[in-house]
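There are structures below to look over.
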Structure 1
Amino acid sequence: MSKKRWNVSVDLVTLGQITELHSGPYANDWWLNHGGVVNENSSYLYPIRVGQQTRVVVKEMPFTLTVFVHKEGDHCVPAYRCDSRNYVGEKKSSATAAFESTYRDCCGAGTRISGATLLGLDDEAICFELVEDLVFHPFTFLIANRLRVSVYQLGDLNKTKKNEPGFGFLSSFLHYFRQKRCLFIQSFDDKGYHIQICDGPTCVAQFNGPDATTVWEQTGILTQHDGNLLFGLENATTKEVLSQDRSPKCTPDDWIDSEIMEQAYNYYVKRRTISNIAWRSFFAEWREEQTIIELWSTLAKFYPHNYGLTVREKRAWRAMLSGVGCTNVTPFSRMVSQVIK
């Protein structure tokens, strides 16, 4: 029997959380490439957030997809469960499989909706919410039209020289090693450059070196490419970020230091928003109250009446607040108000 394809709208029910899984060795399992363009050479990745829930309605039946963590040895991957009203589905390894299984059991027929669609990645507003609290937005690009390298972390740039990756830098790609398709995990820390090659959850080889070129020479493969290229360090997007001045960092105790705060505001926000806003008063009042705030409604008081912050401005403010020691304490804040019976 053929499967009918549907054009559906998706609601984000629960935002879910960004965890250490999104920046760990198997980060590639927790991000999707779905067409968010950085420039002509690179595209953004979007997170599969732990606990994320989305809802679609097909033939007047609601289906809710939830993301779980499934442990395979030391390897944690996403698992998906699709429920409908009182029906609780089985956990599956893909969003598409979870939906298809539940739809078949509830409707007695087959249909297909892509996993990216079910997770809300065809909806621009949902895509923005999924990445709004990120300080760094991971991206992916091709090398020689065949190796897709993904950069997940630039690391702590305040501890390294300009044009160098930060401690904690992480990138990876899939390629063959000893006739098996493996994941190549590339990292950088205070001890040097590292390559970990994994066949599923099993590490089959590891190499360490003082620089990217040397460590790749040890592998004996992909010798036609320079190590810096394979790490992703020669990519235009990577180089642009690494060439910038290191981002200012401080804690709320430093908010009374006008020089520190001026430096932070100039770096994160000034070039990305309108001029003449009372941003100093925003931090002064917040520090005096010492309380949790709803960010956008509070910040709106310091902008002109009826001014609407753009996506670019919101991302800049998020980055600044992270840089000056603030924490998002409501990762599960967005809920659909209707109760599904």
Structure 2
Amino acid sequence: MLEAMDPEENRERYGKKPVEINGVNYASLTEAAKRLDLTKAKLSKRLEYLNPDKSKAKLIPLKKRKPWVKKKRSLIVEGRTFVSIMELARHYKLSEGTIRGRLNSGKTIEEAVGLATEETVFPLEFQDKIFNTQDEIATFYGVQRATFAYRFNKAKWTLEESLGLAKRDVKTKTVTVQGEEFPSMSAVARHFGIQLVTLNGRLLRKWTLEEACNLKPRTQVQAKRRVYMVTHPDGTEETVSNLSQFGRTHNLAAVGNLSFTIRSSKNHSYKGYKIRDATKEEIATLLARDPTALAAKTNHKLTHEIEYDGKTYRSKRNFCEKKQINYSKFRNQINKGATVEEAVKYCQDRNSGTPGIG
């Protein structure tokens, strides 16, 4: 054991594996880098190993990078010369990165600032007048140039609609959930008490509308969901698909220590509980008993209710605000395995200056 921990006796453990480079022997890569006047990172890039155990290698030259050449671009837009892309971006109220990205993708300078599309229509004759640029026609009809450019080029509005001369006929798509019609997805989210970003995220992950609205339990197995077989201190076994929930149920504050025992060679249990990965047969039995066990939970909550003196509080933070105790101290005590009563006494003792429980 002492030999294994000695850097000189166990050189490979401490990165001191001998290596031969261009016929010269070195005690380690670090020593080779010092003698060759290179950093270890640069030496590693220049080494080409000649055998599988990487004990022999030869130096190869680094690839030379092509010198950077500044691109010369003409920054003349609508008859005005701009000294830089930054000035151009400020004038047209666009991001400098947006303009550079468009130019690098091969678009013209007019397309980069939103003045032209692939089907450029300017000069344009409209209502017996000729307009040479988008800025000219937008100014004449009292519309912001950027607003007109977005409507006309990107949103594909008609010319009259883009200039505000005609009202746009907007057709809204309604959403029907269980026979009830809603004007938008935002209205659906508000009705079912779900954040819009959560609802849209579920739909993007191929949830049905009923599953996304918590109206129907989801049964499709969530990707990379692990299942454990936990042995209780009394010897009974339990198939667990949610280790965090298992820890809260059995007052295991650091439940991560339990999962750590799976790959640990020294620690095989945590507070009397043992754990291992469930077999395929055990997972099949779990799904037969509860088809939703491995599905993403539609009613998942980040906050957990606290019960104290016959009252229920919606979260630990809400409880601490009502009781006027320190939230961080209370949470830390709960995470260490203390009961709610013990955590409250600890916080109150600390506030009054008398020692509480550890």
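All of the numbers you see were taken from the coordinates with simple rules; none came from a lab. Note that this is a predicted model, so its numbers are computed, not measured. Cβ atoms are built from the backbone, for glycine too; each structure is taken alone.
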Here mean projected area of the Cα convex hull in nm² has been calculated and equals 20.8, so which of 1, 2 was it run on? 1
Given a value of 14 for relative contact order in percent (Cα under 8 Å, 6 or more apart), point me to the structure among 1, 2 it was derived from. 1
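When distance in nm of label points 7 Å out along Cα→Cβ at positions 25 and 209 is calculated for each of the structures 1, 2, which structure yields the highest value?
Working: 1: 2.0; 2: 7.7.
Greatest value across 1, 2: structure 2.
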Distance in nm of label points 7 Å out along Cα→Cβ at positions 17 and 249, calculated, reads 2.2; among 1, 2 the input was structure 1
Supply the structure label, taken from 1, 2, corresponding to mean count of other Cβ atoms within 10 Å over residues 57-64 with the calculated value 15.2. 1
Identify the structure, out of 1, 2, from whose coordinates FRET efficiency 1/(1 + (r/R0)^6) of positions 129 and 289 (r between Cβ atoms, R0 = 35 Å, to 0.05) was calculated to give 0.00. 2
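Supply the structure label, taken from 1, 2, corresponding to helix-only ellipticity at 222 nm (-39500 (n - 2.57) for each DSSP H run of 4 or more, over all residues; to 500) with the calculated value -9000.
Working: 1: -7000; 2: -9000.
Label of the source structure: 2.
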